[in-house]
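Chemist: There are structures below to look over.
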Structure I
Amino acid sequence: MSLAVVSFLFSGCVSLAPDYARPSAPVPSTWDMGAKESTRSVQELSWQAFIRDERLSKVVAQSLEQSRDLRKAVANIEAARATYRVQRSSEFPTIEVGATGSKARSVTGENSTAISQSSSATVGLSSYELDFFGKARSLSESEFETYKGVEEAERSVRITLIAETVSAWLTYASDQSLLSLSQQTEASAKHSLELVQKRVELGIDSKVSQYNAQTILQQAKADVASYTTKVAQDRAALELLVGARVDEALLPKELESASQNWLSDVPIGLSSEILLNRPDVLEAEHNLKAANANIGSARAAYFPSITLTTKGGVGSSTLSGLFSGGTSTIWSFVPNISLPIFDAGEREANLDYAKAKRDVYIATYEAAIQTAFKEVSSALARRATIYDQYHAQEALVEATKQSYTLYDARYQKGVDTYLNALLSQRSFYSSQQSLISVRLEELNNRVTLYRVLGGGLAH
């Protein structure tokens, strides 16, 4: 059999799978939030360049090395790759080599016996199905696309892990700031209460002022207890993401104003086509391609199945004859062709199922793009207003600080009541808490944009 014929038999002549065409993206081609065009894609911005703080970079690197979720995703890739290799091997024949020998004593006549023996060595194919109609090829293509989809799922896990680790680290810093603020407020409230108590003892103030002073103190004490708990919980959540203990030196002390420099700005382009390269969208597209290939396999079931079993070798009546030239050529060639005549509609049902699954994955792919567009649009909407809110909150903190300073001075001189000083102190305390929260939200907005635009995967 010539090499050309062998090549013809071992490869599928046709593929019955439909030609794949990527569905159109069911979203606008541009963003609605006035994003500025950038020559650099966020997907080309490595997480090392996105994260400017050295401590945070080390924590993220540790999470990428130690995270059990990421290890599980990598193991899933290996399993999918092995499954694809198993299916791919079915496109090629299994070549077997065998050797047999027999020796027997039998009766040949009255009270006479004879000993017979034979030996053989063969090489051949065992039940190899010729892939004339691309069935095996379609199944291999389906497994390959499934494997590529699992690869994209691992990339999704990786980028999500980066984003969640950064957010957890920032949340820890924010709660540390709130804890520090509540401790400072508690110390200030204690001092104020001592002054009020002295004034009450001297008959300058009433008991009402003393009770008012106690309210802000007790509120601060309650906040200290609450944020102490939150800080401990934040660290536990961060270490769960990292998969190991985080060194104290890598943890932030507070979320100060300079924390805006911890992360880079995220470049936003005008075109929404960048979403087509998000790992979850690519995963959905690979699953769609796999479903498309399965249609080819289902169609191939309508055509005959041809299998070959062949053997060729040498045989001898003695074992030594195999090595001394006293051999005879032996061979066998067993082709088999089968085509179901009646299967109660099984093949038609399998084809309908494959087509329906393809439609399911088309809808899944389109939904993944729409979800991605919604996530980006929501993050851009917050980005458009977050800086205005942040600056307004800074101005509010300064205004409440000045108000509290003036009311406290007026109270000290006996010009005003303690109630006004107390109300201004509460406003100052609340505005400081809100500023910390807005600062955290601004940083998390950058993290969200980085994640939903598919950043974090460049090296």
Structure II
Amino acid sequence: MTDTADLSTKAGPAAAPAEDRPNWSTLPVVLAPTFMITLDMFIVNVAIPSIQEDLHAGTGAIQFVVAGISLAVAAVLITAGRLGDIYGRRRLFAIGLALFTVASAGCGVAPDAGELIVGRVAQGVSAGLMMPQVLAILSIAYTGANRLKAFNAYGISMGFAGVFGQLIGGALIKADLFGLGWRAIFLINVPIGIVVLLLTRRHVPESKGTGSSKLDLVGTVLVTLGLVGVILPLIKGREEGWPAWTWECLAASVVLLAVFALHQRRLGAKDGAPLINMALFGQRAFSVGLITTMLFYAVMSTFFLVFALYLQQGHGLSALESGLIFVPLGTGFFLSSMIAKQIGAKLGQQALAVGSVVLAVGLVVLELTADHLGTDGAIGWITPALLVAGFGMGMVMAPLSASVLAGIPPQFAAAASGVLSTAVQVGTALGVAIIGNLFYNALGSPVQPSSFTHAFVLSSEVLAVLSVVVAVSVQLLPKPAKRG
């Protein structure tokens, strides 16, 4: 019996979503925290100068303020998916949201860098509890075409948070609400979190997975240590010059994750309670989709980083001014997201490939324009390229989650969502570590404003190539079965 067969035969009915009259009030309730989490991963970048000045924080502390949330998210995602299966997806979602709200308040009132780091790690743990539940809840609450719409909305919410994160952060800091300065970027989560939490019980359906109610503690330790072993050196390696411990961590993580996979397969064969049903990886749409997801988010996250550095340190723009430059990118993203359904109806999964190629074209035009402008040209000339790149991003990001999770039975939705969310974090870390390292090496010494143009052009070329690789990986996805 194949792994895929095992997956399908063990899938019993866990819930009965209302296909004819879905409860659309569930969607905004679970997407609001998704937007907040993604926003908090990007928004802090524009506040770094203010945080350093106010809290007298050193470079090492600032690194963990930025990266602590991603490290914690990646460490708990897969375990959180299994916890949702055992204790209920809505319950874990609500617990995560409550903790995220408290953690955001802690970040907003932190008196020093140490407490801010603790708050950011707490944000990451609570976000990791929520993220797998969101996609699982959507899988249960909606079915058929309605599920596709819900997944598209999920991708759009993440995209908007990423694209407009810098603008929102710059605007909040510039507005200096109640004299809060940078603290407003965290404290704004508190009222939103409270409102969503009050709406959760009424508008979000509860669901659990089937099978054993035991948590695989050995698997939890293995996967947590394995993922930390991957993410931590990728975050810290470049800043510290890739010392021996970073390579030792990466090597150890390979062993730990391999042992974890064997342990999960053995538990599944004995009808135990694995964190992940390894039969998921027997579905080509899922396994290839994970690779596509990692590649795409490596491009997305790295582009946001190097583009922000190019604008602020190459052209000397403020956080708000550079945030405004992101508006054409967001406009293109919005336009393609609004017609994603029509594009998908005509192109099917090839919409992902076309979107990746459009993104590559936008990046090539952007780097050619930036190279021509140097540091003295009018930055507005990059607007057309940003519109094209944003349009391509929207074509990919909106339907990507749906393509990966389309064939997953609802009973395995939380576990699959945890793996998918982990792929996003790993792809983000890999992109920033590898291409970010290329960017900083290209700056040379001494660093001049023109150095940022050169580094941005070189990075954009690599990102354009990676976007084409994303398009190629889409061709490995199985073709959807023809109806009729």
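Chemist: Given a value of 14.5 for mean count of other Cβ atoms within 10 Å over residues 74-81, calculated from one of I, II, which structure does it belong to?
Modeler: Working: I: 14.5; II: 27.1.
Structure I accounts for this read-out.
Chemist: When mean count of other Cβ atoms within 10 Å over residues 82-89 is compared over structures I, II, which one is greatest?
Modeler: Values: I: 14.5; II: 23.9.
Max of mean count of other Cβ atoms within 10 Å over residues 82-89: II.
Chemist: Continuing with the same structure: Comparing FRET efficiency 1/(1 + (r/R0)^6) of positions 338 and 362 (r between Cβ atoms, R0 = 35 Å, to 0.05) across I, II, which is largest?
Modeler: Working: I: 0.55; II: 1.00.
Of structures I, II, the maximum of FRET efficiency 1/(1 + (r/R0)^6) of positions 338 and 362 (r between Cβ atoms, R0 = 35 Å, to 0.05) occurs in II.
Chemist: Shifting gears a bit: Figure out for me which of the structures I, II the number 0.75 belongs to, where FRET efficiency 1/(1 + (r/R0)^6) of positions 354 and 426 (r between Cβ atoms, R0 = 30 Å, to 0.05) was derived from the coordinates.
Modeler: Details: I: 0.00; II: 0.75.
Answer by label: II.
Chemist: Thinking of I, II, which structure, once Cα Rg over 2.2 N^0.38 Å, for residues 138-201 alone is computed, gives back 2.57? Kindly include the intermediate steps, with their values, before the conclusion.
Modeler: Numbers: I: 2.57; II: 1.48.
Going label by label, the one that fits is I.
Chemist: Let me ask another. Comparing structures I, II by relative contact order in percent (Cα under 8 Å, 6 or more apart), which one has the largest value? Intermediate results must be reported in sequence, preceding the final value.
Modeler: On the way: I: 29; II: 23.
Structure I comes out on top.
Chemist: Related question: Looking just at FRET efficiency 1/(1 + (r/R0)^6) of positions 306 and 450 (r between Cβ atoms, R0 = 35 Å, to 0.05), which of the labels I, II belongs to the structure with the highest value? Intermediate values should be presented prior to the final figure.
Modeler: Numbers: I: 0.05; II: 1.00.
Between I, II, the highest calculated value is found for II.
Chemist: When helix-only ellipticity at 222 nm (-39500 (n - 2.57) for each DSSP H run of 4 or more, over all residues; to 500) is calculated, the result is -26000; to which of the structures I, II does this value belong?
Modeler: Values: I: -21500; II: -26000.
Checking each candidate, the match is II.
Chemist: Work out the source of 0.94 here, i.e. which of I, II gives that when Cα Rg over 2.2 N^0.38 Å is computed.
Modeler: Numbers: I: 1.66; II: 0.94.
Structure of origin is II.
Chemist: Which of the displayed structures (I, II) returns the greatest value of mean count of other Cβ atoms within 10 Å over residues 90-97 on calculation?
Modeler: On the way: I: 13.4; II: 23.1.
The structure with the largest value is II.
Any read-out appearing in this document is the output of simple, stated calculations on the displayed coordinates, not a laboratory observation. Remember, predicted model here, so these are calculated numbers, not experimental data. Cβ atoms are built from the backbone, for glycine too; each structure is taken alone.
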